Structure P
Amino acid sequence: MIFLNINNLNVSIEGKKILNDFNLNINQGEVHAIMGPNGSGKSTLANVLAGNEDYEINSGKIIFKDSDLLDLNIEERAQKGVFLAFQYPVEIPGVNITPFLQSSINSKLKNEKKPELDNLSFAKILRKKAEELGINADMLKRSINTGFSGGEKKRYEILQMSVLNPDFAIFDETDSGLDVDALRIVTEGINKFKNKKNSFLIITHYQKLLNYIRPDHVHVMRNGKIVKSGDISLASEIEESGYQNI
């Protein structure tokens, strides 16, 4: 079952074309990885999928679960089940983690016409998820990402993903600048969460992350389009010889 179909997507920013007739199909339950040199359009793709309005969509379609994401705003895409983990998560001083996550999950439940969670019910769910990820209860009392280390920011993103239970999660170079412990947090969180009903798009420069997650498909991107696809061995080939021979 095709979960996500990106068809001839052309995207520009400030008059410069970034994505060039980009095509990709992701089936339900699959993990896809995109690699490529700087400036190839990887982060642009992630931002467009999530609904960043700074980009101009020149043409194409992004069909996700029978809806064109291009017709939906950021909030509607999140409610539909799209989740983006940022390369550099922003700090939001004064916005506490617990009520923010409760509001987020209740917005999704309301959209699905399901009962919303009261404070006690949500607290139990959040505490259980936090324990599974090794997150201290004190962290849940803090403002989002404020004063967090790189590893704490990634741990919070995994917690957010676990609570929201998205159908499609995008990780945009989430391993950038991470030490070994923080990388383990990210990969263990993804591996605990992935199943036959959800799908992932992992954007990365490095094979190291993919060694832990083991994607079903690896794609190489250059000049705004996919130029080669394969299995995990393609990542090893890039690690050894770079992108010049791809």
Structure Q
Amino acid sequence: MKILIVSDIHANLPALQAVLDKDRDCNNLIFLGDVVDYGPNPKECVKFIRENADYFVRGNHDNALGYDVDCNCIGTFREYSIATREWHKTLLDASDIHFLRNMPTTVSFQLDNPESLRDGYEDASFYMAHASPQGDMFKYLNQNEIAGELEGIIAEYILVGHTHVQYKKKLDYGMVVNPGSVGLARDGGQACSAVYEDGEIHLKRIDYDVKKTISDLMKSPLPQNVKDDLKKVLLHK
């Protein structure tokens, strides 16, 4: 059993394609939210998640575009998100918006896995949310704060995204995993993901064609300052 875990694609198709090409033999796909905002390819990325994700949750940016509300992101990224969201609205159709609105905020599930018997679990149990495991899509939690958000949640693997920072943290009763961001990593310029295989979580990073992402972004109708600033973020400068 091999499961690809991705989060925070942010409309960056070349980054998504690189991750998928690296682990094309996965049995299942888990998506932890934020398929839109910032990048140049919202339509293609939403289409992929709609058609291929086995389990998914709604991120704060998905929620903002779906319901036409604020994403509550921080710093200068709020300006970038507002600008790109207005553009993305013109690229998505009603069925895309319906999908974003109806993504759940938390999901729990189990997958048959004989390896998990080593740890006393009959199946590999997963719990997933975008930011806080309690379902708050907007809360920024580092890996040391996440344990305070787990009351009432019991799973072998607790999966979150949102911070764009990759980590895995072993707890007494399981593990918290943040695969990092596919499309806009804040801890390096690569596309980040995680893979569950044979009872283990492997954190992964891969180079992608960032020049293609930037080229498509520069052709967009976004304000020039937004394009220039997002270019710097994508290049991790």
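Bear in mind these aren't lab numbers, they're just calculated from the coordinates by the rules spelled out. All values reported here derive from a predicted model rather than from experimental measurement. Cβ atoms are built from the backbone, for glycine too; each structure is taken alone.
For FRET efficiency 1/(1 + (r/R0)^6) of positions 56 and 184 (r between Cβ atoms, R0 = 41 Å, to 0.05), the highest value in the series P, Q is held by structure Q.
Supply the structure label, taken from P, Q, corresponding to semi-axes √(5λ) of the Cα gyration tensor in Å with the calculated value 29, 22, 17.
Working: P: 29, 22, 17; Q: 29, 18, 16.
Label of the originating structure: P.
Given structures P, Q, which gives the highest value for relative contact order in percent (Cα under 8 Å, 6 or more apart)?
Working: P: 29; Q: 23.
Once relative contact order in percent (Cα under 8 Å, 6 or more apart) is tallied for P, Q, the winner is P.
Suppose helix-only ellipticity at 222 nm (-39500 (n - 2.57) for each DSSP H run of 4 or more, over all residues; to 500) works out to -8500; of P, Q, which structure was it derived from? It was calculated from structure Q.
The value 2.6 for distance in nm of label points 7 Å out along Cα→Cβ at positions 160 and 200 was derived from one model only; which of P, Q is it? Source structure: Q.
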